[in-house]
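Peer 1: Structures are listed in the sections that come next.
Only the coordinates and a few stated rules stand behind these numbers; no lab work does. In this text, all values refer to a predicted model and were calculated from it rather than measured experimentally. Cβ atoms are built from the backbone, for glycine too; each structure is taken alone.
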Structure I
Amino acid sequence: MDELRTLCEEIRHYMVECCAVNPGHLGPSLGAVELIVALHYVYDAPQDKIVFDVGHQAYAHKIITGRREAFKGNRTKDGISGFPKRSESEYDAFGVGHSSTSVSAALGFAEAAKMQGLDNKVVALIGDGSLTGGLAFEGLNNAGASKADLLVILNDNNISIDRNVGAVHNYLLKVTADPRYNRVKKKVWDGLGDNWFRRSLQKIVATTKSFLVRENGGHLFQALGFRYFGPIDGHDVAQVIDTLKKLKEIGGPVLLHALTKKGKGYAPAEANQTVWHAPGMFDMETGERIIDSKGISRYQDVFGKVLLDLARSNDKVVGVTPAMASGCGMNHLAKQMPDRFYDVGIEEEHAVTFSAGLAAGGMKPFCNIYSSFSQRAYDQIIHDVALQELPVVICLDRGGLVGEDGATHHGCYDMSIFRSIPGAVVAAPKDELELKDMMYSAMLSEKGPYIIRYPRGFGEGVEWESVQYNALAAGKGEKLAEGTKVAVIAAGPFVYRALEAAEELRAETGWSPAIYNIRYIKPIDQEILAEVAAGYDRVITVEDGTILGGLYGAVSEYMSAMEKPLPVRAVGIPDRYMTQATQSELRHECGLSKDGLKHVLKEEYEKNAKKDSKDLQIKK
């Protein structure tokens, strides 16, 4: 046990050392070290299945399953993923990145093992807010009813929970987890048979036990069909191992409640758990964070400040977020006008339907969801908002390529999937000022959903705070540069990359294409499309979304319906899953950098030059 305690300290130190220079999800993983070490000590992975929730608490798991050296390149291009990933290791039983999936997946493993006559055990480790997600309760409900052989560990790192559970509690835990106790208990129940006396006695026992543990939430899990044990100290590796050994012998659905501290073992992370969830680079010795400040507003800050300003001017405006207040910038509203702010927990579906109810009741909700997480609320956006034409504003933060979080977090699909919804508005601002004006325009709209998607990180550096609001007409874009032969129709900030590439090409060759900022993917500007169709030989679409079905799809549909279809070339995210790397590396890979777009434009220039030369020879 002393060696295991030393191991836990070494893992923590190594995590901090690596994450200081190569940022990652530090706080959650520091808090789960002893639980993970104990799981691998007691269970025989990969035969036994350990299923994580979210996955940003799994760094210790990666380090002790053959990826210690590879962890130095965690979340980097061509490095290992920041989350468990089936293709990366046989120890990663199930790929994760979005929350609340562990219980459902683990139940699937347990049932598959039973049907195949396998003897392996299945454990789900859920925590860091994932239990607030509805999917977690769907899994618990099904697992409890199925009587599957499954252990769920609740990694409870809520700092408000009292960790001094007392001698009586510890005694009850030892008794109820003891194998001899459980063997006797099973014989007693079996001997009584299935009759009214047994059922009455079971109710008395359940009621008594529920009363003894109700302060720790045990009655809730018992009502869902789980046998509840705990809470235990999740940082006492000896206690965790002893408990797991006993619970391993108990069949059926079992839940172990473990109390942990997010950021455990590194003082700065313990002191400010929100910031140190994913702190970026920092000085390991001093704990001072190294902030990459460019003196330019982040889109998240623009959203937060504009929302606060709109709420001050309109008493109907409210903000709704599924547990992403600080990440999306809604903490500004939360601090200044807490009565107009709602954090509903990690519940994207509920966030949308709750917003729909607010809108039906006369309010103007701004519901902010990370783009990749909005996929979970697709049905609610259609059924509860769009079909009823309710004026809900859905702001999709982190649209496009998000960087090091990888495939589970890239906001690739929003423009494609939401463009298919009748009556929806799908907007893509090119900079901070357009985001501000689109939010203002959305507030004025009487129907919904009004969807605004924008990227993670810094904007273009345009002035926006001192500029008056300007209402933008949905479905109206703008022409930003004149050109010949080729028209570039771009969405979002990549309008600027197209302008930069065209300017460089003009300086080198004397030729450049026309550049359009489409602004709205839906409704798309029919006048711009008609102008392009009539005045140019070829179209290039530029977007940081999947090229299948997004801006490219919308422009292609229009051009293919012409009597003489105009060829359309797409620049965007290809039809494959993008892995983790920096945003700039990924954009370069997709041709979305200035240099990438310049290369595409240069190819078009050379094609035109050859065509013009050939036409001249024919004319001669």
Structure II
Amino acid sequence: MIKVRRIYGDWLNEIIGWFREIRMRVWIGALCISVLILCTLMPVQTGWSNADLFLSCLSPALAVVGIIMLLISLCSRTSAEKTDLRFSWIDGIVLLWVVCCGLRIWIDSVYPVAGFALRGVLLFSLYVSLRLLFSSYADANTGRLVAVLIIIGAVCETIMGVTQIIEGESRHPLYIVTGSFLNPGPYSAYLNLGLVITCCLWHRSWDGATKILGKKTDDFFWVLILIFTTTLCLTMSRAAFLSAAVCLAIIFWDNIRRWRWYLLGVVAIVGRWLYFLKAGSADSRYIINYMGLRCMGEHPFLGSGIGSFVNRFAEAIAGVSESNPDFNLLRADVIEAPFNDLLGVGVEQGIVGLALVLAGIVSVLVRLWRRSMPLCIGFLSLIIFSLFSYPFRLLPFQIITVVMVAYAATPSKGGILPGCRYWTVVFCSAISVLVLSVVARECIKERAKAETDYHLISVMDDVAFIDDYYELLPLMRGNKRFLFDFAKLLATYNRFSDSNAMLRLGTLVSNDPMFYVLQGNNYSETGDYEEAERAYKKAFAIMPNRLYPLYRLMSLYWMLGEWDTACEYAVHVRDFKEKVPSPAVAHMKDSAENIIGLMRAKPH
């Protein structure tokens, strides 16, 4: 770098001085993180969205900005301006976990994992980019900057929610407010994140706010807290209430310590009220956690495979309902996520993967506790929320988490690696980000187009589209709706074996009993009644609160002339306690009553 200064002389020194004098690097870093937080406000979709494509372009851009600022930092004459790109413990844990996930996918490819792998590549490239960016300047206010930007994001989400309430249209027909999400659950997690970070900044008397707002600082924070709290109450999310309570207790512990026993009683009363407020949902969570622990016990060390939770959950319920019919599974339901992210990791990756994740969580919390208390509290709120929901499976929270982890992994003191080693690390990291981002972007575009094509043909019930379904199959193996629609189309045109092949793929990604019911229908059409009986019984075993599999069994035995067995199942159908009454249930019970009446009238 001495030679560079000799060649360019005063021109280079003026640029470096300009950057140092007006803290341009800090402003550039703030702009980059602002764009990244803006990405978390884009509408969340069930499949690949524009946010994924935008992030695949943003990651290499962040890496380029980070390298440019690293160059300027390295040319700086002041040692205080130099930065650090050293390898930290958190980097090691992140890299080891990524490698373990990659090996797990490579070793066990039974379950569709393309979506998990692509999102993982995208987020890892973002992590490397942020490490380059955060390492390009050593600024004590970076943590507060990230915290403030997250609060701004939460305010934007609040505005979206208020707009939805006023207009009466949210992104889910059953709820009045969802923000940019598809239901109030994850929306409440974002609001809760803004609430606890705001309370932490206010409690710790942030000097930056005082300089800007002066005497109105307390009023400003109170307004923010009131807005977040009011909107959060509208979501009725118990996970968010619990997460907020724990985080606020930590923030204000010195103020409430002497009232702790009274508060504990209040918490017990409120907790009991919250349970009865949504008792069915709480019971469902209990079943998910119980079955998840059983699944984890079957493959404790390496897990059952990434992407396997839903399938193993269905098998666990089937095992329990068959071995212990008295076990209360009335609240069991079709799920798409484990509703406990740590349990999901334990089931799919075993103790090895769970230990790495827990080590990473503890390391990040410790580093953030020392460097940025608001971010530490925010990260803790997400961890607590994830024990009852699935925030880390959604892109907005994945981005926020990567930002927090990358900030925690970046050393806070100056001192760069010497010479060639430094630039080798920098440029290898940048090239890795570029390659990973380009590959991820092309794969995401391909899969997004496949989803669009599927939605176009899903409304068409014509044999001509079977070939189109087969063309899309390699890219849509993880989409349960695609597999079910394809199976129904094949069954419509009497291709029952092909239909069952699609349904068997569907059971790997869904615990919906209709995949087995449709298999039973296909076997019944081909005259394989034993397999049909087995499929119907499996459908009832994995969801013993559904009446339809029992109805199909009753109809099968009646068709085969097994009158006594059909009558036994007719009694079960008639006396079945359904979760939700409906005309379809009433029709099935009427059919069962007719069979019982015919059997009573039949002479013995």
Structure III
Amino acid sequence: MKRAVAILSAALFVFISDSFSISPSQEIEKIKLLSYAKEKKLYQNPYFLKLLYYEKDIFGKLKSRNINPSFFLSKWGAINPGSELNALINGLYYEGKEENNPQCLFPQRYFWLKKELGITETFPNPFCADYQDWADQIRPSSVNIVFASGYLNNPSTLYGHTFLLLKKEFGTSSNLLDYTVNYAASTGDEKGFFFALKGLSGLYAGNFTTMPYYIKIQEYVNIENRDLWEYPLEFSKEEIENLIRHLWELGKASFPYYFFNKNCSWQIVPLLEVSKPELNLKKSSGLWIIPSDTVKLIVSKAGKKHFEFRPSLTNTLYHKYSYLDFQEKKALDDLKKNIFPENLKDISKARVYETYSDFLELKFQRGKINKEKFDSAIDPVLSQRSKLGNMETFPPIKKPLYSPLDAQDSFMISGGKIFAKKRNYYELGIRPAFCDLLDDELGRIKNSQLKMGDLRLRYDEENNKLFIKEFALTDIISLNPLNGLKKDLSWSVFLGWKEYERSSYPKNESVFSLKGGPGLSFENKNILFFALADTEIKAGKALQRGWAAGAGPKLGVKYDLGQIKFLVSSSFTSFFSKQEKPVLDNKAEISFSFNKNLSLRMSLSDTAGKKEAGIYFRKFFFPL
């Protein structure tokens, strides 16, 4: 009995202590505010729900997408907006240490709450040293959305990337000192199958970070060969302050990261909706979203179409190389062997030294030479260049007339008719993203194919039968033409299902296929030649042993006339098992673009003796 009385007394002491940490008049005031907030149903306010990322689950109940408990004041804040709002009001009366003051932890929430409760003067903002130091360091006067072009050698950056650029006040010496706002998955060094599986199922945590712009330039422009496109957003001073206050709050937030929808691009959208409340971007985004679509959406609602362009180090190098004449290119090759040019004019020497300096810089940034070798190679080159003095060597890279905003939309639907021996088909194609070798390259990676979820359905009218001609989970081709500086390999990979080449009519049997390999490509003006060494593994009931493995060459030519493009290819695959006959596949295609989002495609093919011709119309849409 005595023990029970002691416990009860201790609990009562704690209760009394908490109750009287504020004055009786403040306690009455707090009760009034809680009552007013409940009466006005502020916990249902759309902006409050945006601030804490509440969304309805499949049962219609609100739940925050944030998975970090530090983002909430209430123990039940993740699933109970009312509980979190009450905790927010209680935080107005906090009397503890400054660094734990809720108003310092969540400045944008309290900025909104005070306006809604009409108490902006009654409860002045406390001085929050940590927040103020951070905000003063960033100190933006404007906001840009930045698109980094795709990088095919990294699976997580195939479609490009978007981030915010916080531009400092006018008059600062360099925009490299501006800050960026980046959202990315915390994947560590994980790669391969589990990397893809976890990324598709949201098992990675995504976090916001702010860092100086020069670090992103180093990462994207110098190392990964990615151009940067900067688009200014129309944000008022008040909206920029909303953004900064909320970014501080997001330092305590984490969100499940999904590669196809809740990704680096999508998460920028709710952040901008918090900063600029009248925006309603999320309703315009669909089941999946890729960075170029995000940029189009954001700029159309809150930006300007003009842009700044920052070319990659690789493109800067190739720009200089394209201006070298025969003698200068020969001198550049000699310089790689440590033979310095002598019988050249000073202007030519300067051009060779500058080009070689960029070449060495690129090798160093790509990790192909270490710092010691880089310094020993570049120091004498820079020394010789400095002796020649200032001179105009190369014209600057011209700003492109068009940007990724002008690219064709990513979602494609096609329809057409196939003419084959003994039967004809109707074909319907659906491709969520992104492009193939004959699509408009404006705003895309040149000479590349990147298809995900590409589905081709055929209807056999004679047998009233619908079947899958091909379903590509992944279909990537990266053609990197060789030149005097560029030695990157070309490569391809296909993963998915396709109709078995020797399927007897009208069975239309399918097999699972994994096919791809490295190769070389060469370009001369508008003509691109490529040769790939493909290896294929396929499995299915149509095969005599249930599976087969083989290899063989693939040769092709692409001819680009702008509005009209041609592609001719021929591949031969010989299988290791004699039970599976070799397959010769010849194909010719022509594409005619009426405009960026409408084209006509015609094809002729002969695959394992099966000949057919097709004509299709292809329409591109912004994903809904």
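Peer 1: Comparing I, II, III, where is relative contact order in percent (Cα under 8 Å, 6 or more apart) highest? Before the final figure, lay out each step's value.
Peer 2: Working: I: 11; II: 19; III: 8.
Largest value of relative contact order in percent (Cα under 8 Å, 6 or more apart): II.
Peer 1: Continuing with the same structure: Where does the value -9000 come from, among I, II, III, when helix-only ellipticity at 222 nm (-39500 (n - 2.57) for each DSSP H run of 4 or more, over all residues; to 500) is the thing being computed? Walk me through the numbers on the way to the answer.
Peer 2: Values: I: -12500; II: -24500; III: -9000.
Source structure: III.
Peer 1: Right, something else. Tell me which of I, II, III gives 3.3 when you compute distance in nm of label points 7 Å out along Cα→Cβ at positions 243 and 475.
Peer 2: On the way: I: 5.9; II: 3.3; III: 3.9.
Going through each structure in turn, the value belongs to II.
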